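Take a look at these structures.
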Structure 1
Amino acid sequence: MKIEGIFDPIERFEDFIKSYRTEDGTYKYRVMLQKMSLTGSKSLVIDFEDLLRFDPELAKKTLENPEEFIESASRAIKNVMLIEDPDYAKKIEKFYPRFKNLPEKISLRKIRSHHIGQLVAIDGIITRASEVKPQLIEAVFECQRCHEKIVVLQEEGKYTPPVQCTNPTCRRKGPFKLIVEESKFIDWQKIRVQERPEDLP
């Protein structure tokens, strides 16, 4: 149920994914979701021009606040996939929206402070890419004194153990053991990008 005046980005992305049709009447993104379940993909490539035509306000807010709205798109993909293919959706913890055809491409030398926190596209050449490595994002520790399990969210690139046990009857400051099997990891890769030769002054 929609409440007048309330902007729900998850609901708006769901509407876009379920309702967007091409000129021949094909439900473009519902078809793409069906293909994702067949190929085992977790990523939905969204043409930003489609989003701009369908819901200009949602498109604008996505450019201005990508961290929040990309997460909303991710949840929307999951919700619609639960309709299209419930069994596959339940196997995948998180789906990822990938936007292409953003309104503007920026050369590397023209990136400025006002671009921080915005969704932008850049032109460049990848000169180096690291191996894909696991990155810890949510660590589960076990107190070695009372066996209490403690969840600690990890900041990017920084390993953070608990300060003290959360068990009120313990409250010791360790030792703690990381429970790898119950912790959450994501794939992480570092790339180096340089300007294209034709963009050099």
Structure 2
Amino acid sequence: MSLGGFKRLPWEIGDKSGEGTTLNNISQIFKARGDYESALTYLHQALNIRLEIGDKSGEGNTLNNISKIFAARGDYKSALTYLHQSLDIRQKIGDKSGEGTTLNDIATIAHTHGDFGTALRYLKQALDIALEIGDAAGTCLTTINIGHSQWQSNQNDEAHKSWAHAYQIAKKIGHAQALKTLTSIAEQLKLPNGVESWKTIGKSK
């Protein structure tokens, strides 16, 4: 499907919300191609539409997507600016799921910069939200990320506890991505029983 065909229908029927969604989707195609300038062009068009129709949830999503483009370009200062704008919106409208996602994204940038204390602070806020709304997958993935920041902070025992807990959740809900990540961590740490080691570690901690 051409991009022209992809973006035609919402324009024709005056569907502003659909238009914003389509512009967001097109931006992701350009992002995947590494064409960040075009991606930003479409995202800013989408953002203008969200602002025009008062779609706060869509505005928050679009700000998050813009931040990812800047992060991909290595402009973390701009990425954080957009993420904090998104976080403010998420909190004001009570979008707990979006708030958790944004907190995780902020933590990722802090982790990338080696600021593991800040990363942990945001991750623990994200974890509290995931637990509050009963998001088992979010709880699992955030706990894995907490383990990464704990490990980098030389909190090795705490990291093991986090990964073991994440393993329990991942097994319970059948989260393939999390289990793959935990398998990779176990291999890197040369744990004797591979990913199954997390079961033993979880019982001993």
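Taken together, the values in this text are just the output of simple stated rules run on the coordinates, not laboratory data. Note that the coordinates shown come from a computational prediction; the quantities given were computed from them, not determined experimentally. Cβ atoms are built from the backbone, for glycine too; each structure is taken alone.
With Rg and Dmax of the Cα atoms in Å, for residues 97-160 alone derived from the coordinates and found to be 19.3, 56, which of 1, 2 does the value describe?
Details: 1: 19.3, 56; 2: 10.9, 31.
Considering all the candidates, the number was obtained from 1.
Between structures 1, 2, the calculation of relative contact order in percent (Cα under 8 Å, 6 or more apart) yields its largest number for 1.
Have a look at 1, 2 and say which one yields 4.1 for distance in nm of label points 7 Å out along Cα→Cβ at positions 25 and 153, as calculated. Can you show the working numbers first?
Working: 1: 4.7; 2: 4.1.
Only one of 1, 2 returns 4.1 for distance in nm of label points 7 Å out along Cα→Cβ at positions 25 and 153, namely 2.
Between structures 1, 2, the calculation of FRET efficiency 1/(1 + (r/R0)^6) of positions 81 and 185 (r between Cβ atoms, R0 = 35 Å, to 0.05) yields its largest number for 1.
Consider the structures 1, 2: one of them gives 61, 35, 32 for Cα extents along the principal axes in Å as calculated from the coordinates. Say which. Don't jump to the answer; show the numbers that get you there.
Working: 1: 64, 52, 38; 2: 61, 35, 32.
It traces back to 2.
Out of 1, 2, which structure matches -9500 when helix-only ellipticity at 222 nm (-39500 (n - 2.57) for each DSSP H run of 4 or more, over all residues; to 500) is calculated? Derived from the structure labelled 1.
Taking FRET efficiency 1/(1 + (r/R0)^6) of positions 121 and 145 (r between Cβ atoms, R0 = 30 Å, to 0.05) for each of 1, 2, which is largest?
Details: 1: 0.05; 2: 1.00.
With respect to FRET efficiency 1/(1 + (r/R0)^6) of positions 121 and 145 (r between Cβ atoms, R0 = 30 Å, to 0.05), the highest-scoring structure among 1, 2 is 2.
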